[in-house]
Structure 1
């Protein structure tokens, strides 16, 4: 499989991103913070809480490079939506595929130099509270030798809560935190503390979400 460039947005991605930046600024008063921490090139995982169907857009909006998300294969067959995700760097994963095959596919993207977004909760939070992280992303980071960047979203569950048919004009903020380096991950893996890394990432995401909530309220995090 020939993979696209991990640093250059294709015309479809670029055009949609420019349009959505305007919509997000007006409709959501979207505020990102700390996105300059994400490197302009090289494989990396961005680990986020999951509040809404809007989250992939929220996470990838500030970047000048594409970001890849794993998407269920059946969604590729949905009219228009399937076409959009096909040409916007998503990775199709079959429900019948083995976890090992899914990991290999994702690792190939990371080793090619892609930025990849992951939601370790596995599903959207019904109340905005961050749920326990699944440790699968640790395997990706360890095998691909890439850093992990935590980020926290606030406001998306109010703009588009679970079960909602319409998107509401609510303020949304996202904060990107300090990363776990390749050396940090290797050291924890060597000691057999992968689950501890998942817990530490969860804690950093919660801290980022708290800071994002403070931005929405107009306050400051001490």
Structure 2
């Protein structure tokens, strides 16, 4: 007789995601760096597992817990791109520690200020939820930062120094979707970016975002099919 599948509560699932995140960082970082990271996340509290990854349904992971799902997805996807880079005889000119730091923290500003305001607030307008698919809105009590700049700011504010590879990977994670990255990615000097980690993190972030939207696309296609009946 087949045993019934035990359903995992959302709270338990997110707690497992949090444990996975800290396990990855503890294995990758020095004890001194890991201690600083733990203190940083202590300031964020449960925001790590309650924050969304975006504000609108048609973006990606616009739900409570979407942030941690996204950064872990980016990490796992980046490992696959490293395999592809090696297969194509590209240089893996960065460490596992640098990959973990960059993938997990490229969107850190979306948690807001540690011990301060969050980046997202729940959308309270029925009109915006219905007509724009807006589940969350930006918190106007935060100073303005581009997300990647805010991530670097938070890390340095807590004494967590970044290597060149880590900084460039976080900075360039949005690729050419961010205009300020053109000076780096469209620089035609000889080896302007001295690491491939920036490319790997952007590829992983972009692929993760696309695949995180796919369930919504499937739902949309099915609704259109029903309309044709």
Structure 3
């Protein structure tokens, strides 16, 4: 009976690990600080939302704020300004629901620390959908509303790197066309991507965010790769 009980326990433990999300099972780097939560602000220049077969939305600047609630998780909200849709010679202004002309604001999203390679030497950030699953609903004059969803988007933490301490950092989201550069945090893990759906019967197509932002933390932090 004892052996059967032990086998059952091991079987249940295996199921628990199998059900864990890819970000957790692949491991997470840690943000070490004097206290938690650690707040931060971000600011950056030009950015784009690209979608397969759809007009590109370009913005002249971006900024945001958020916080690390633990050493590996947190939340963030971003605002993009000077946004327009690229429709040939026609460049209508775009904004998200409730925002002024040219301003797109994302709903508050959760994020996790991840690695961009199995070697666990290249830190990144995985931003997952907010409550309701919609990052933003974008309204552009001249064409229908665009709903940005998906299961997550991964950015490269260019600074600070593993073992470095700083009060500032850099996060970069890159893509080739509408395909995000980093779509998995392991060679065989979950594939993450954004989708864009145009209102009025349009189907969801793959989308990508291209944006780079400088981060300023409320205190000096250290990136620890474990």
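Using Rg and Dmax of the Cα atoms in Å, for residues 69-148 alone as the calculated read-out, with 13.5, 36 as its value, let me know the right label among 1, 2, 3. Clearly, the read-out refers to 1.
Given 4.4 as the derived value for distance in nm of label points 7 Å out along Cα→Cβ at positions 125 and 189, which of the supplied structures 1, 2, 3 does it correspond to? Intermediate results must be reported in sequence, preceding the final value.
Values: 1: 2.8; 2: 4.4; 3: 1.6.
It must be structure 2, since only it matches.
Supply the structure label, taken from 1, 2, 3, corresponding to mean projected area of the Cα convex hull in nm² with the calculated value 15.1. Derived from the structure labelled 3. Kindly point out which one of 1, 2, 3 the value -18000 was derived from, the read-out being helix-only ellipticity at 222 nm (-39500 (n - 2.57) for each DSSP H run of 4 or more, over all residues; to 500). Checking each candidate, the match is 2.
Quick note: the coordinates plus some simple rules give every number you see, no bench work behind them. Not measured: the values here are computed from a predicted model. Cβ atoms are built from the backbone, for glycine too; each structure is taken alone.
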